[in-house]
Structure 1
């Protein structure tokens, strides 16, 4: 039984590693599906959340810009506000082994617990398949997918592209603003912004 379980896990891992994504999605276009392991070893399939709004957040705990939003509690508050509305929040780490930000499952669990983060799941993407498929460039980099599976927003978390926590108070939170408009049945008024932060530390 144990052998069969290990073989099954290996097959799933191989499938995840071999599953290519489509080109970077455009606004109002269908996004590519993906499957990835979360920090507990569970396979998360994006298609399972069809019908719900989903936020993707690229993360690197060592990045000063990520520290700005997590150290101040801004990212956690944004996550909590979103998930309280029924939004699925997937935090993704595409850092390659040996590079800044890369974490194992236990390390990710320690980070999430220590930061009191509020994502629905924290996903590990060490080969960068998900990140490159979505064109994630920075940490943080945010995407919002609507219930139809189409991209509604992509870009920065707010309009203050600095690592200074003092700038958070006067910033426009693009993610919460977009979610509020979507909830009200309105088009997203600012659907794309320039992401800011550290570059995603991809392999190669």
Structure 2
């Protein structure tokens, strides 16, 4: 495809479109539904769409926060958090937990979510979520530009120290991704996607002899 058929822009100069396409291009994106607790025991629950896994052994996951939000402050203070799998049945509750509440308000209660205690961390889990990762903070990194200027975003990385998986999602010991009905963030202010087994395809890595 020639350059004449490509839309071109430089982010520092603006994108010139009705909505920034960056989030839509990098997507759909898994959701970091992060629960945390401050030193006084106040709970927090919030979804982050800049989320992924970054290492296999030990398992490390991370999310980026645009601004020093309660989740980041809590995790830096306590060194602990939990990732809860956001699913289609929990989509509305997940969205409610994104409300801009006061620091001492409880998103679990606001979103009418039952909880389970952590086993290795002192952080509650979303009881109806089928998968939880209990995490210990490894790094909190303030992001910066190519020129070295800091930006008001922080990358929080945590080692997964305990995993909880609903037994129904394990078939002959293999985790069934689509059966969990994960939801994924897309572009624009409201778009999400689900996945299904119908969209699955398999590829084996090439073997060089």
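What follows draws every value from the coordinates through simple rules; no lab data is involved. All figures in this text were calculated on a predicted structure; none of them were measured in a lab. Cβ atoms are built from the backbone, for glycine too; each structure is taken alone.
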| said: If relative contact order in percent (Cα under 8 Å, 6 or more apart) is calculated from each of 1, 2, which structure is the one that comes out at 23? | reply: 2
| For 3.6 (distance in nm of label points 7 Å out along Cα→Cβ at positions 145 and 177, calculated) the corresponding structure among 1, 2 | 2
| message | As an exercise: distance in nm of label points 7 Å out along Cα→Cβ at positions 33 and 193, calculated from one structure in 1, 2, equals 2.0. Which structure is it? | response | 2
| said: Quick check on the output: 55, 34, 32 is Cα extents along the principal axes in Å, derived from one of 1, 2. Which one produced it? | reply: 1
| task | Out of 1, 2, choose the structure whose coordinates give mean count of other Cβ atoms within 10 Å over residues 49-56 equal to 14.2 when calculated. | result | 2
| task | Have a look at 1, 2 and say which one yields -2500 for helix-only ellipticity at 222 nm (-39500 (n - 2.57) for each DSSP H run of 4 or more, over all residues; to 500), as calculated. | result | 2
| field | Which of 1, 2 leads on distance in nm of label points 7 Å out along Cα→Cβ at positions 73 and 185, largest value | value | 1
